[in-house]
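Right after this note come the structures.
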Structure P
Amino acid sequence: MPFEPTYCPRCATALEPRPEHGTLRPTCPSCGYIWYRNPVPAAGVLIVNQGRVLLVRRKFEPRVGDWCIPAGFMEAGETPEQTAIREVHEETGLIVQLTKLFGVYAGFDDPRVRAVLILYTGVVTGGDLAPGDDALEAGWFAPDALPADIAFASHRQALSELFAAN
């Protein structure tokens, strides 16, 4: 179940459900604070080399052991492009150059948050392939040999679109 606060983070008054833009939202009757459960931005890179795409096996929950596109949540002060490049390096040891925006996906199946996934295409410009901080493995997969256990629906959709376009 997603987190929903009980008390106002500004003045500690108990929040009450009140309609706001057509939705009941926790609202402070004292100071007017409204709590919004907004999506969290994430970014990643689809890297294809010799017809194979780079994927990483997840080291942590949710879906530990499943495969995914190298991607992760944006940090404060980052652009989506910076996030995508950082996440690839952290998860795979590779340095990439982004080539274009591939697509934007609504992530509905991560139990932690609702995500907006921004994916780029990119090419490897350096580094050595090795699983990084939150990856058990990193590997290259042909379109007809993708793992069955892709962690998130948005990643499955993007991979399908990637190989449909090639």
Structure Q
Amino acid sequence: MVLLFIFCQALCNFEEDVYTTISKDWQVKPVNYCMQGVSFVSSPALSIVPPVVFYLNEKRDIAKHGFINLFGNFATVFSLKYLINRQRPDGDYERWDSSFPSGHTTFAFSQAVIYSHHYPEFKIPLYLFATTVGFSRMYLGEHYPTDVIGGAVLGLVTGYVTIKLCE
């Protein structure tokens, strides 16, 4: 029991150190603008744009995957946020918008799974963008590293489940 406590304390200290290094020590004005742009375009609310575009371009299978994934992500992310209710690093949050998991990261990784399934040639840029989204959430002081890791894992799972459900 004592070892578990020591491990948990060390993990919390490590997470706090990583968060502080990324969100405070690495601040550079041009990078701030870039990360704010990444955060804006990766907003969960804008995740409806790709499936709508695919639908309008008569790519119904891709659009179907996108819509199913979108609704699945909203259901899982906001349920987990409400249930876990972890305070954001800046201390300002509502229960439905708590810190764990990172919604931006979840949506970015699940979209990387879905769209790289249909367009394998874009796999690397899609996953690089998803990783940048996760980094931006820590850089901007919105999430702790475990929030981002949890969001990435959840996004990968929901993306793969969506693909398997629709086959």
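Values quoted throughout were computed directly from the atomic coordinates according to the rules given, and no laboratory measurement underlies them. This is a predicted model, so every value here is computed, not measured. Cβ atoms are built from the backbone, for glycine too; each structure is taken alone.
General observations
- Parent structure of the calculated result 23, given that relative contact order in percent (Cα under 8 Å, 6 or more apart) is the read-out and P, Q the choices: P
- For percent of Cα pairs over 30 Å apart computed as 27, the structure of P, Q it came from: P
- Parent structure of the calculated result 3.8, given that distance in nm of label points 7 Å out along Cα→Cβ at positions 34 and 82 is the read-out and P, Q the choices: Q
- Structure from which 12.4 was derived, mean count of other Cβ atoms within 10 Å over residues 74-81, options P, Q: P
- For helix-only ellipticity at 222 nm (-39500 (n - 2.57) for each DSSP H run of 4 or more, over all residues; to 500) computed as -5000, the structure of P, Q it came from: P
- Source structure of the calculated read-out (distance in nm of label points 7 Å out along Cα→Cβ at positions 98 and 122, 3.5) within P, Q: Q.
- Entry that produces 15.7 once Kirkwood radius over Cα pairs in Å, for residues 18-105 alone is calculated, selected from P, Q: P
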